[in-house]
Structure I
Amino acid sequence: MDIYQALKKDHVVVRELLNDLVNLPEGDKEGKSQLINEIRDELIPHARAEESVFYNSLRSLNLTKDIAMEGYKEHMEAETLLRMLQLQDKTNMDWKNTAQKLRQALEHHIAEEEGRMFEAAMNNFTEEEAQMFGEAFEKLKPQIKEQTIVGTTLDMVANLMPPRFSELFRNSPNP
């Protein structure tokens, strides 16, 4: 599966989970908590693997660097909203508005990614490279899913670093 198919497949899953969450009755605390965890388990590994494999490849090209950096920014915004949802789940604060904002932010991100970003990538990478990216992406996701919030946050930081520094950071004993 190439990177475009792999990303689209994940986008469908996340959209369905977000729609389920937004449409959940207010009093369904157990369902809400379960859906938030499922969204986290899909979204965070997807984002970190996508950044590492796809965005960093785009970022290495001067023509597509800005598009990749916009993707990073949108990932951080979505993750912030997800973390707010996780806290609201624990504190019984109003969560519907945050869930709707997260869905809206991700709908915008997915549209940009499947539009401008995919187009830029298809113009700069071969089908073989897209296939390799897809395989690497799928291989990374389960590894990332096993990490704690600290581990995935450190991965986000490493993904944003220039490649010559990110490898040093990843391989250091105490990042």
Structure II
Amino acid sequence: MLVRLTKLPDPSAALRALEEIFFLSAARTEFASPEARTSFFRTWTGWYVENAPWDIWFWRDDDGSFGGYLTGCLDSADAEGLFETIPRYDTFDDLFPRFPAHLHVNVRPERRGQGIGQQLVGRFVEDCVAEGIPGVHVVTADGMRNVGFYNRLGFTEAVLRKPLLFLGRAL
């Protein structure tokens, strides 16, 4: 089932699962120190936890375990501190008026291919539509395995600014 972080009785358990799933999914696996690992995690998730916890969705199984998560932001251009937090995020700021919302989604490797990511993205898109947002985007790297996933979900507007790839979906 899909559930918002802010609606969970124990958000700390969900945030521990988010961290675990994040590192199971991350392309980077080696760090010089535990502090470097923590810093890497905070760079990519900290802003969402601190500034938009209501836009964090989880897939929670009947047994209480978490199969995946989505962190999102409804207005990338107006997200105070985001540009300073995520490296090179301003690379595509000229596209934000058409695609203001963005998301990051990760699913446990053993749970991929079961529709969890699709449901997480679908739920966030519903929130965007309800708010009258004209489009949503993701930023990935050219050639990454997730490009096909996003294409299947309607993210068809592609802009490559090496090595980053912007994928947008009009709503």
Structure III
Amino acid sequence: MRNRVLKRLSYLYTGETTSLIMFVFISYLVNYTYPDLHLYSLSSFWSSFLLLEYLLLQGSIYWFVKWKRLKKENTSAAPIRLVEHLWAIKKWNIATILIIPAAFIADFYMWQPSIPQGITIAAFIYIFAILEYINYFHIQLSYDNRSDINSLKQTKRFKQACLSKDFKRLKNIKAESRNLR
């Protein structure tokens, strides 16, 4: 069981890290190959792209720390300090998600009447970033193995995200420490 969890955590952190790196190269290639999209000229692209990259970085670190902890300390529980840090970052993520539509509005205003097609790509990246945020911080949206799919079929409900469970654990620890005082 431990080896299976180690493999899963390794898969998660390497997948997130690979995505983080590959998206930089893909964006460069798309911008270079299709300059008419004006991707790198759009504030909506940059704000959405940087949010996505930042979320992937958070996921990479989270899964890596859990993997490393299971490997060395025989527990996959995320350290409280990391959970507290991610809880603080969660607020920044929400603020950024709420501010990014202003970049789309600015792009529409600046590029009138010929809005580049790159804005559509920026919108897809923005939606993907929101889905990644939900997947990490609230509800597991990614079901890429048999166990997850079987669980989804059985319960007919999405699982709570691992980080969301860690936030609940953090709340319980803080509540217990308040009660001990």
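Which of I, II, III yields 35, 20, 15 for semi-axes √(5λ) of the Cα gyration tensor in Å, as computed?
III
I have 35 for relative contact order in percent (Cα under 8 Å, 6 or more apart), calculated from one of the structures I, II, III. Which structure is it?
I
A value of 3.6 was computed for distance in nm of label points 7 Å out along Cα→Cβ at positions 10 and 50; which of I, II, III is the source structure?
Working through the options, I get structure III.
Of the structures labelled I, II, III, one was used to calculate semi-axes √(5λ) of the Cα gyration tensor in Å, for residues 66-129 alone, giving 25, 14, 9. Name it.
Clearly, the read-out refers to II.
Can you say which of I, II, III returns -28000 when helix-only ellipticity at 222 nm (-39500 (n - 2.57) for each DSSP H run of 4 or more, over all residues; to 500) is computed? List each step's numbers first, then the result.
Details: I: -25500; II: -10500; III: -28000.
Value -28000 for helix-only ellipticity at 222 nm (-39500 (n - 2.57) for each DSSP H run of 4 or more, over all residues; to 500) corresponds to III out of I, II, III.
Rule-based calculations on the coordinates, nothing more; no lab input. Being a predicted model, the structure only gives us computed values, none of them experimental. Cβ atoms are built from the backbone, for glycine too; each structure is taken alone.
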